[in-house]
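A.B. asks: Following are the structures in question.
The numbers here are math on the coordinates, done by the rules we state, and not lab data. It should be emphasised that the depicted structure is a prediction, and the values quoted were computed from it without experimental measurement. Cβ atoms are built from the backbone, for glycine too; each structure is taken alone.
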Structure P
Amino acid sequence: MNFQVKKLKFFAFFALISICTLLSLGAEDKFSPQKIVCLSPSGAEILCALDSFDKIKARTDYCDYPEELKKLPSVGGFDGKTLSIETILAYSPDFVYGSQGMHDFLKKPLENLGIKVFLSNAANGISQTKQEILYIATLLEKQIEGKKIVEHIEQQINSVPKSAPIKTVYYEVWNEPFMTAGKSSFINELLEAAGYKNVFDSIKESYPMISEESIIASQPQIRILADANDITPQDIKMRRGWNKIPAVKNNAIFTINADLISRPGPRIGEAVLALSKLTN
């Protein structure tokens with residue numbers, strides 16, 4: 001009998017130690033950033049929307065919205081040509097928030113130094129953007145705020161009238177050479193959510209280069225360009241042969257804020273609404 005009691009006590013003690021060990025490991029694994037260097041403009045918007053501006057210690061030159069971000073020191077431009085690990089380390093971050101494809105070269109060296117790195121893939125679509133907002137919200141222990149942001153985005157997108165006739169659109173990303181939004185691009189998804197049919201959605205590439213002849217042949221009803229290109233609707237009308245395009249003939253040429261439509265962050269619902277209202 002004594003042996004059985006001792007045996008039970010041993011297993012109880014062992015179970016207690018195991019539980020304490022697991023709890024200890026869980027506490028160690030739990031991480032909430034306190035000193036962030038943000039390299040992603042959309043990431044900076046997400047952090048600020050989650051009321052975590054105070055955790056951002058440095059940014060890039062392009063992390064400029066909301067306005068308060070401009071008060072923070074900059075580590076340089078957006079790509080590897082102007083960014084250095086040394087400059088980032090000067091701000092002693094415990095978390096670096098970058099973008100896939102642009103900041104991959106920083107991930108391993110920083111992680112080797114014990115710094116957590118998150119590279120955004122939100123540019124892959126609206127769903128990924130919402131998932132990222134929720135993930136960052138969880139890291140920052142701001143789950144309620146994150147859920148509210150995502151719900152607001154969904155409300156904005158769902159408020160776009162679905163009964164309006166779908167119009168074909170050509171979105172000009174750049175003009176030297178001509179570049180547009182292809183099927184797999186974030187901008188194409190925004191255009192579709194706003195009720196448009198992208199004339200180049202048959203191209204799988206995200207942002208393909210296209211010929212001027214193919215633009216004219218596509219005969220879009222709407223022409224949208226980002227305001228960052230410094231091209232006016234009048235400039236479009238002056239292009240040779242473009243007077244044959246319905247969008248040009250009918251003065252259906254519109255500009256939209258470049259940052260609003262190109263940053264996969266908390267303003268994507270606002271971007272969809274802005275696009276939908278261009279022709280209303």
Structure Q
Amino acid sequence: MSHYRKIKSTHTAPEAALGHHVIRQAFPLRGLEQISPFILLHHFDFEIEPGDDSFYVPPHPHRGFCPITYMFDGAIEHNDSLGNSTVIGNNEVQWINAGRGIIHSEKIAKSFAQKGGKYQGIQLWINLPAAEKMNTPSYQPITQKEIVLIEKQGVAFRLVSGRFEGKTGPAKSNVLTAMITMDANSNFNLLLPAQNNVAIYVLEGKVRINEKLLETAHSLLNFDQTEGAILLEEINSTKILLMAGTPINEPLVTHGPFVMNTQTELLEAMRDYRQGKMGFLAG
């Protein structure tokens with residue numbers, strides 16, 4: 001195929017500190033504040049020693065967006081102010097719609113901490129339009145069985161949300177996200193709506209994009225809103241997160257865990273959190 005979707009930019013996600021662990025932050029960065037509707041991408045990837053359960057994110061609030069966790073390796077335990085307590089494991093997802101406010105915590109699942117091993121995943125923040133920012137919050141754990149698996153000659157395309165090739169992902173969202181793993185010498189062709197913003201993050205391995213560009217682990221590719229396919233060719237056992245969605249053309253203001261449209265709304269979010277209007281969760 002000669003007509004490919006144009007690549008707007010590409011870069012390697014720099015390292016950032018998360019407690020005593022090092023993660024990769026693909027965006028926001030200076031010069032790339034967001035890829036609307038996607039506003040943050042963190043990639044964590046480290047080895048957990050047997051018995052080490054020190055990785056813990058204490059209770060904290062969110063409002064106005066969807067914080068999503070895609071687990072590629074390991075298992076994470078989630079607790080929230082809605083009363084949910086779940087464990088998300090390999091190739092599973094937790095989908096939070098923070099709406100008007102939720103408090104949650106995350107830590108390594110005890111069952112995984114006991115044996116240790118590779119702990120890898122993506123934290124992705126997806127913005128909500130103004131009309132949905134104050135909706136009722138919700139939590140959706142998505143198991144391997146629920147994720148729509150599309151297999152094609154060495155490629156496992158796990159559709160988490162949105163629509164692709166006539167299939168619909170289990171998450172309650174129109175935004176397309178998918179976890180892709182590619183075996184040796186495999187390839188995959190992506191045809192996505194031209195009006196969508198499209199980005200690809202390479203977690204590990206090596207992949208050739210559109211027959212020319214070669215990308216390795218921690219690479220983020222941001223594509224133009226143009227017609228054309230995206231051809232992925234595996235070079236060395238590759239794991240990828242695909243993101244595609246319609247841009248939200250509204251003002252965006254953020255402060256820590258709050259994502260709103262105006263400074264006044266941010267102040268209201270901080271006030272509501274202090275007053276307990278987002279619920280409670282013990283540490």
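A.B. asks: So P(r) over Cα pairs in 5 Å bins from 0, in percent, computed for just one structure, reads 1, 5, 12, 16, 19, 18, 13, 8, 4, 2, 0, 0; which one of P, Q is that? Can you show the working numbers first?
C.D. replies: On the way: P: 1, 5, 11, 13, 14, 12, 11, 9, 7, 5, 3, 2, 2, 2, 1, 1, 1, 0, 0, 0, 0; Q: 1, 5, 12, 16, 19, 18, 13, 8, 4, 2, 0, 0.
Computing P(r) over Cα pairs in 5 Å bins from 0, in percent on every structure in P, Q gives 1, 5, 12, 16, 19, 18, 13, 8, 4, 2, 0, 0 only for Q.
A.B. asks: Thinking only about relative contact order in percent (Cα under 8 Å, 6 or more apart), which of P, Q has the largest value? Walk me through the numbers on the way to the answer.
C.D. replies: Details: P: 16; Q: 21.
Of structures P, Q, the maximum of relative contact order in percent (Cα under 8 Å, 6 or more apart) occurs in Q.
A.B. asks: Upon calculation of FRET efficiency 1/(1 + (r/R0)^6) of positions 164 and 268 (r between Cβ atoms, R0 = 41 Å, to 0.05) from the atomic coordinates, which of the structures P, Q produces 0.65? Write down the numbers at each step before the final one.
C.D. replies: Working: P: 1.00; Q: 0.65.
Computed on structure Q.
A.B. asks: Suppose helix-only ellipticity at 222 nm (-39500 (n - 2.57) for each DSSP H run of 4 or more, over all residues; to 500) works out to -2000; of P, Q, which structure was it derived from?
C.D. replies: Values: P: -12500; Q: -2000.
Of the structures listed, the value fits Q.
A.B. asks: For which of the structures P, Q does the calculation of mean projected area of the Cα convex hull in nm², for residues 100-139 alone return 3.9?
C.D. replies: On the way: P: 3.0; Q: 3.9.
Computing mean projected area of the Cα convex hull in nm², for residues 100-139 alone on every structure in P, Q gives 3.9 only for Q.
A.B. asks: Quick check for you: by FRET efficiency 1/(1 + (r/R0)^6) of positions 76 and 236 (r between Cβ atoms, R0 = 41 Å, to 0.05), which of P, Q is greatest? Before the final figure, lay out each step's value.
C.D. replies: Details: P: 0.75; Q: 0.95.
Ranking P, Q on FRET efficiency 1/(1 + (r/R0)^6) of positions 76 and 236 (r between Cβ atoms, R0 = 41 Å, to 0.05), first place is Q.
A.B. asks: Assuming 27.8 is mean count of other Cβ atoms within 10 Å over residues 36-43 as calculated from a single structure, say which of P, Q it is. Each step should come with its number before you reach the end.
C.D. replies: Numbers: P: 27.8; Q: 21.2.
Source structure for this number: P.
A.B. asks: Once distance in nm of label points 7 Å out along Cα→Cβ at positions 108 and 148 is calculated for all of P, Q, which comes out largest? Please list the in-between numbers first.
C.D. replies: Numbers: P: 4.2; Q: 3.5.
Comparing P, Q, the top value of distance in nm of label points 7 Å out along Cα→Cβ at positions 108 and 148 belongs to P.
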